[in-house]
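Every number here is computed from the coordinates shown, using simple stated rules; none is lab data. The shown structure was predicted, so the numbers you read here are calculated from the model rather than taken from an experiment. Cβ atoms are built from the backbone, for glycine too; each structure is taken alone.
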Structure 1
Amino acid sequence: MTKTRIVLALGFAGLALASASAQPPGFDMAKNVQTGFVQRGGIVQPIRLTGTAEAIIESTIASEQQGAVESVLVDEGDSVTTGTVLLTLRREPLRFARDAARATLAAEQARLTELKTGSRPEDISIAKSTYEESRVAFEVAQRDYTRFKALHESRSVSDTDLDQAKQTFESAKARMENAKATYDLAVQGPRSEEILAQEARVAAALADAELRDDNLNRAEIRAPYAGVVTKRHVNVGTWVADGDPVFDMATLDRLRIRTLVPEQEYDSITVGSNVTVSFDATPEKSYELSVSRVISRADSMTRTFPILINVGRDAGVAPGMLARVEFKRDIGGTTTVIPKDAIVAQGPVPVIFKVEMRDGVPFAKRLEVQTGRFFGQAVEVISDELHPGEQVVIRGNERLSDGDKLALNVFVTNPSAYVADESKFFTEKASN
């Protein structure tokens, strides 16, 4: 029977499940084993942390105006775009105040226009006529007063008559002077100071009108960005004050993972560092991402630094999900590693069984090796007889002896279960 072999490299150790095949009569029975690969490369130490998915933008929308809720237009779970009206407050009192402010503004603007235009010709003509009449009356009163003074000297008129003539003269003079001043003002027009003062009153009225208009607009509470309504705080009829929360919102198209890194590992993680992320909600998937932000401020209680990792919407992640985060810290150098399950305790010296091909038939070759550092599911080995890409037995090796024939009919296994448990290394891919 023809034997075929399909090898899948999983991290540092691609698992190969060996099953027995029918052997012709007279042949030695091959022993079923499971194998992994020898690999060589730079070693990294995994740093495993937990994190939480969160929206990059998440906020509580508050009312900017007080009033009773008139209508609620969205509910929890609704997707909204920027500017969508979420709810409205009762607007009649605000509309009345706005209209009154606009009327005051119109009156002040009309007065300013009047001052800038100056006196009308009709007003100037009336003021001039009044002045001419008062001047003629003054001249008459002045002549009478002069005549009465002369008569008083000749004792032809009494003191009372002279006093009355004097009073008439002074009254006529005052009326003429007032009429002259009114006429002059009509000709000259308003002073610049009056115009400036009226311009200030118009500016104040305009600001008040705009404020009233803004108050009316803020009675409609709108979405400040595109996102999803995650919580509703009010119902129709609820009285809200300025600053009271009405909705919680979050963006779901822009998410990130927040995790806390111990201060001992702070220097080994920078913006752009590679990271593997998986979620308990979808354990069969993992994502190769990069660090987007490193917050250079440690928590005073835990001595940990926040690390942020942006994740796309297509990852199927929702805010609040638990994330498994794994960084790889390069510890330098290169070495040869094998799965630690390849080590067999058969005495004081560690022993492994390497797969050796003889005329196309796999046999077990017993090797004594020197072990070094352990890295999770991998162990460093020092041996001149091990080379990258060679296979070592990791299951069924306890019952092997040197020279045993092996059954290596291999089929592909599900990688996720093994990858989830193994330590990952920057190693070369195994060759078949």
Structure 2
Amino acid sequence: MNLLDANDTAGQYPQSYYAAHANPLPPFPSAKGKIRTDVCVVGAGFTGLSAALHLAQAGYSVTLVEAQRIGFGASGRNGGQVGTGQRQDQDELEKMVGLDHAKSLWGIAQEAVQLVKDLSGDMTDCSVVPGVIHAAHKARFVGHEHDYADKLARDYGYDQITTLDRTEMRAAVASPKYFGGTLDMGAGHIDPLRYALGLARKCIAAGVKIYEDSRVKSVTHGTPAILNTDKVTITADHVLLACNGYLGDLDGQVASHVMPINNFILATEPMDTSAQEEIIASNRAVADSKFVVNYFRFSDDHRLLFGGAETYGYRFPRDIPALVRKPMLDIFPQLVDTRIDYAWGGTLAITMNRMPYFARLSGNILSASGYSGHGVAMATLGGKMMAQALAGQAEQFDMMAAVPTPRFPGGVRLRSPLLVLAMLWFSLRDKL
């Protein structure tokens, strides 16, 4: 079974709020026959779209192949949060790679946020809405949140974060579950599928050849490399893998470092503006401090989009609304009578240490994936970094690739059951 079709209908977007309210592109044709190209990009999410766009703008002939639809995977289904920093906090990165490298990673992450703002700036149907609240679900976590904000200001010159005590948090987020936290005005949120489709429109304008319904079955390393689907043979001087949680068995090295997991979101009925303001003030996005994060924000038409809960097998649960409604009501018990209009799942990819996995698989084949729930900004810049590396400007790509990303213990077959055991422990820790 492949996650590309385990839970979805071929050629169709999931029944998500995003898909129901997007301005879709007409389907692209399947790749057929024989194609010769400078670069073949596999996967049309944020990473692949950004890579294809930047390469085409640099003058390369680019073929972008997608097994399903543009933005079909995590890029078109996620919570839409455009977060600052890396997935790991800077103090952890300093321990992992040293201060100088950690500061470079911070700079890369800030560039990633700005890139999303720049690329979406002229899109007519989406833009980055400023403000992400990080909410501490335990009183003992508040001090760390505030200390971290002070550290970013002191050591990294970042002054966009303000601290929130319990009273301020309650005014910002109408939940009894949070004890304080921070507000990051350098971060923000965006409609992810509209953003992905906007990137695709930019790719078309730049001359990228896009093919959907074109699942790559094999990549033969060499110069040139050869890619095969059931209908086409593609000969490419360079290959960029941008498959994330839907990689399957296309590359064993990446699969040993990057694991797919499933996450779920619901969308409520529309609320009036005063009800929205009561629940989350000033249209901020929110993510909490649980290991399995609850994350939520409002849509343009005033629906609460609430994400939470994870599963680690291939199949989605039968009752996604009930699965996600439970943590939503834990956070917002006042929404008990609120109707749920949409609920959907998607597959993202995580790594052992939650840092993305950048790798040069051979001289002309690169991969970037494993964003671990922090991918809207980093995946966008990840694609650009692959494009730059291909063109000979590999400093940022190599900086990301130098971050140690361990293999999952037990290999591809055992990584899922071992992760389940670990997640059960972290889930218990969240409750203590």
Ranked by FRET efficiency 1/(1 + (r/R0)^6) of positions 133 and 197 (r between Cβ atoms, R0 = 25 Å, to 0.05), the structure on top of 1, 2 with the greatest value is 2
With FRET efficiency 1/(1 + (r/R0)^6) of positions 45 and 405 (r between Cβ atoms, R0 = 35 Å, to 0.05) coming out at 0.95, pick the structure among 1, 2 it was computed from. 2
Please compute relative contact order in percent (Cα under 8 Å, 6 or more apart) for structures 1, 2 and give me the label with the greatest value. 1
For 130 (volume of the Cα convex hull per residue in Å³, calculated) the corresponding structure among 1, 2: 2
Which structure, out of 1, 2, was Rg and Dmax of the Cα atoms in Å, for residues 101-268 alone calculated from, if the result is 37.7, 125? 1
By the measure distance in nm of label points 7 Å out along Cα→Cβ at positions 53 and 93, tell me the structure among 1, 2 with the highest figure. 1
